Structure P
Amino acid sequence: MELNEKQLQILEVAEKLFAENSFDGTSVRQIAKEADVNVAMISYYFGSKEKLLETLLNYRNGDFRLEIIAIIENDSLSALEKLDEIVAYVIRRIHKNRRTHKIVNIEYSNGCRNLNFKSHIEQKRISYKVIEDFIKEGQDNGVFAKNIQIPLITTTIMGTYFHFYYNKKFFQLLHDVPLDNYATLDDFVHTKLTQHIQQTIKALLTNEN
């Protein structure tokens, strides 16, 4: 998706405000003010607040599938090394785009909402089919166990990440882990948490029960 600098600026601001104040709690006028553009420009680029959110979701999905395919097609890596790389990449993406995930979780669970998530869901379905095919190939080659609930693999990755992220203050107190500043949090997510999730997913995929 090709977007110009001004469109990207608007999307960044909209993402921040939607995550902080909810979709309903954010007006186009607020977005325009914080992005330092006029309301007409937002209307010109996106048409409506609903279309702005749809564009944001499509943009954030972006090159996810292509990056996963690049990992899978790297012949210098074994299947287990590819799995580690996929897990690390998924975590980097959800950590970077956690605001977008928060917006989707809130808005999609709203039964009264009339937002169109079809494009977002279809993009995710296509992307995760790539991961599913990779696991199935590993099963056929005897690398991964057969009795795996494949759709729950990404759920396990994302669920572990979000449980940690939304309970990080409690985690810090419980385990005396210094997560007070943002740099430390990033470092922890991309090292300790990622390593733990990699170990968990490998155990799930290589142990027959």
Structure Q
Amino acid sequence: MKTAERILITALDIFNHQGENNVSSVEIAMELDISPGNLYYHFKGKEVIVGALFDLYQQQLRGIIDAPNNQRDTSLSIEDFFYYLYLIIEKNHLFRFLYRNPTDLTDKYPSVAKGFIKLMAAQERCITKLLAQFVTQGTITASVGQCNQMVEIIGLVFSQAGNYYALKGHDINGDEYLYKSLSAILFALLPYIIIEPSELHRLQKAIVNREFSNEA
């Protein structure tokens, strides 16, 4: 593995566990057992490391967000839709330091702030489109305004769930809160969903048993 890749992997792990604000470039170098000069050769400061990690996150998340548009058959079942939501939640978890103190982070790194705005807009457009398809299919019964509220709720869960559960004393380094987040979204959308009892049971069972990572 190249040194630059090792730096990014190590920085991501430390940022996720300690918070970006609590970690210096020197501490990243010490964790890697390399000199600060060697780290600086690859990334000229922590700002560049954060930017590189955000670019990686953005690239990977866009791959998930855009996936339904890249398929010939874009119709999803409700069950498929929740697997899709799980993939987004899981990716946010992998880069959870970005959501730890998002206001402070975006104030410090304007390029990240601009990227977040575009990324969240793309995410909302895709979810809005999928909900509209469900309405057309008759699997969701909701007005445009109600669908817009669903998009807002999903976005709030995506961006704030980690902080919410951390404040409650949960260990957000594990995956339990990912399923709690998915369950909250299902609870919010369920009154509007037309779904076969067997499919709903299968979906609820997958969430309770934390089986999505095996299926995704």
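No value in this document is a laboratory result; all are computed from the given coordinates. In this text, all values refer to a predicted model and were calculated from it rather than measured experimentally. Cβ atoms are built from the backbone, for glycine too; each structure is taken alone.
A value of 3.8 was computed for distance in nm of label points 7 Å out along Cα→Cβ at positions 82 and 170; which of P, Q is the source structure? Could you put the intermediate results ahead of the total?
Values: P: 3.8; Q: 1.6.
Corresponding structure: P.
Using the calculated result 2.0 for distance in nm of label points 7 Å out along Cα→Cβ at positions 26 and 42, pick out the matching structure from P, Q. Please list the in-between numbers first.
On the way: P: 0.9; Q: 2.0.
Going through each structure in turn, the value belongs to Q.
Starting from the value 3.3: which structure in P, Q was distance in nm of label points 7 Å out along Cα→Cβ at positions 90 and 138 calculated from? Mind dumping the intermediate values first?
Working: P: 0.9; Q: 3.3.
Answer for the origin of the read-out: Q.
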